[in-house]
Structure 1
């Protein structure tokens, strides 16, 4: 497959499964948008592993394949997988950090467990190591050698995105016998506690706005969507089973594009 075909595969995966972040990436220049899409396609391929396997061991084998693939890519060996090939191109083009991929894949092992996180802190570590690490990689695409303040801002934005997404996915995870709600909290406060944690990361990301250039907006804008989700959850008593919570309203898009116009996240 040539580069255009690989990128087409990655773009199609993201369009079908991560459309809101794809909307954010549309603000990036084309030459930056393409490697960003490969990162989101990679994220999807790894995130669905628990849905594809019936046993933990099989899931670990798939995760290990990705770990081995990352090692091979950095060793200059071309993988035989369209998304992995697209990722290899992005890694080479943007000089992405190997340690962030290693962190991401190590934390993803948690997805294969049937037990919930023991504490809110453990859940936050999961969110930081998955979407947080992914957003830091995306920052590396958009900026040459981002500094620590920018890395922290991008990671906080990704962490907020992960936490709000896990709340919205509660009904889906329950249907699979999985839970990401902290086990040490009582049932009536778990969702509220996770939502408050997501809001905390939103505010941490925003506190860095003076150090965040406009070119990083595609990575930071998802928190505008997180904030919309959190407001809706509060309006409907944090009931993720309420159809009104799960419905994506037109106001969500208006709020997003207002942020885009103002160049604020």
Structure 2
């Protein structure tokens, strides 16, 4: 997930790109070595700053894709054609290059293994990024919290972390993965083929009496729709955590 807000009060530090992973034709994961670690929490994000030769600077916020337990920090970036930062990060940054970071940032959209109740994770497009950190943190801490991920994407080619998500969906880890394709579905697909709506969430969400916590991340319209639906289904406002970004890049 990418945002545009840049915050003060945190110092910039230099990381080094040590690996890249192509996730989709438009999305790449950057594996970074960060001196002294960021000590982040699952669901947080960092600011990334680029500086041009003439001194011009641009910064964007990106969700952290890796859990606190992993030594390397992973940022998963979607290339936005009209973006000022993402095209360079996806297409130009090379292994060995430095990258300035500030953070970690955020204390609201986070999950820790000490939190009780099942997890409902709702993602649209690249909104899967912080939710993947939450899922990996849940696995790394041996938590037994049941997890249900609802992932809305345009086409099969747009599924980020496809192999990982499919592996989780077929494993006995207590993690369910539910896809809904909004434009093109795989051949023979018998699952959901529409945007997230009230009927879909009524079928798949945890009942409110089980005291679940919902984390919703994606384009603003999806996040607002899903949060409003969960409220009408009986979810308490304090149990619905949201993180949103602009319409570009959403399903």
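The figures follow:
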{"quantity": "Which entry (1, 2) yields the derived value 1.10 for Cα Rg over 2.2 N^0.38 Å, for residues 25-160 alone", "calculated": "2"}
{"quantity": "Answer label among 1, 2 for the case where helix-only ellipticity at 222 nm (-39500 (n - 2.57) for each DSSP H run of 4 or more, over all residues; to 500), calculated from the coordinates, equals -21500", "calculated": "1"}
{"quantity": "Comparison of 1, 2 - label where mean count of other Cβ atoms within 10 Å over residues 121-128 is highest", "calculated": "2"}
{"quantity": "Parent structure of the calculated result 29, 26, 12, given that Cα extents along the principal axes in Å, for residues 169-208 alone is the read-out and 1, 2 the choices", "calculated": "2"}
{"quantity": "Source structure (of 1, 2) for distance in nm of label points 7 Å out along Cα→Cβ at positions 73 and 137, computed value 0.5", "calculated": "1"}
{"quantity": "Entry that produces 51, 48, 32 once Cα extents along the principal axes in Å is calculated, selected from 1, 2", "calculated": "1"}
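Here, each number is a calculation from the coordinates, and none is a lab measurement. Because the structure is predicted, anything quoted here is derived from the model rather than measured. Cβ atoms are built from the backbone, for glycine too; each structure is taken alone.
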